[in-house]
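So, here's a batch of structures to check.
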Structure P
Amino acid sequence: MWIWGGTPQAIEETITEGREAVMPPQIDAVGTPGDAADVANYVLSLSGAPHDASRLAHGQEKFAAVCAACHGADAKGNQQIGSADLTAHVKTYGNSQAAILDAIAHGHHGVMPAHKDVLTPAQIHLVAAYVYGLSRAATPPAAALPLAGVVAAR
């Protein structure tokens, strides 16, 4: 689940420059608390989580009218603006109806600080290699990215 992209270059950019994503509250756009519950159940269904199937049709309509602008018609998110893939089994702020209702009602503001003033480019490259390696079950982290002459201090 990569909100900003999981390529080695995207990971290095995230570590170097940081990221900030904002989802404003959407309850007024979605409508009533019942409408929000319909949307939450639709979002839960996207990842195969337990949901109330009787709420899906209306939730999908509301999603298309409000949420798809950022999350996409397919709910896969938009890396350009940092909107989450709602079809993922793991969601940053939780995969329960309560967590989704909270996001609709209150929004979210996530920040990953920049590390360009804290780490050297070589250190950023090594951290990116490690993070990239974690996402590759069959690839050991140390071999995930070419180190391009970077030597770790012992």
Structure Q
Amino acid sequence: MRVALLEDDKNQGDVLVQWMQDSGHQCDWFENGDSLLRARASAPFDLYLLDWMTPGKSGLEVLQQISGEEAGRVPVIFVSQRDAESDVVQALNAGADDYLVKPLRRAELMSRIEAVSRRVRPGHMPEAVLTEGVYEFRVSSREAYLRGSMVRLTDLG
């Protein structure tokens, strides 16, 4: 699964990217909302993890734009230190599929990612991705990548 992470804290971003990679996901990390929105124009994401308070466009502004264009098709999980009930309700009403308050717990985040993916795409489970050094193998689609570029494979039979 290709995950877009909007997070301006370097330590938190490093941790979340590692968690995503350890779970077989590709994670593109953006420190501001404007760069995330520009990047999604060139290649689609399968999931958005959005922090609320980021430079440029806030996570909420990004959510509002994503919800208007990709409503119901791509899951969005808010990950924020903002823990007021009104903030949680505002994000959910704006289109977020889930909301987690920092500090995050790894197993809970991974379970919530699986849960929102099931709800958004019933019957569709995220593709298993195996990573070995600079290689990435996508099991069900039988694709291989070297440093992000697809490698042509031959059929052995």
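Coordinate-derived values only; no laboratory data. Here the structure is a predicted model, which means the values were calculated and not measured. Cβ atoms are built from the backbone, for glycine too; each structure is taken alone.
Things worth noting here:
- Value 2, 9, 16, 19, 15, 11, 10, 8, 6, 3, 1, 0, calculated as P(r) over Cα pairs in 5 Å bins from 0, in percent, assigned to which of P, Q: P
- Structure responsible for 3.7, with distance in nm of label points 7 Å out along Cα→Cβ at positions 68 and 116 calculated and labels P, Q on offer: P
- The maximum of relative contact order in percent (Cα under 8 Å, 6 or more apart) over structures P, Q, that is, the highest value, falls on P.
- Entry that produces 3.6 once distance in nm of label points 7 Å out along Cα→Cβ at positions 108 and 132 is calculated, selected from P, Q: Q
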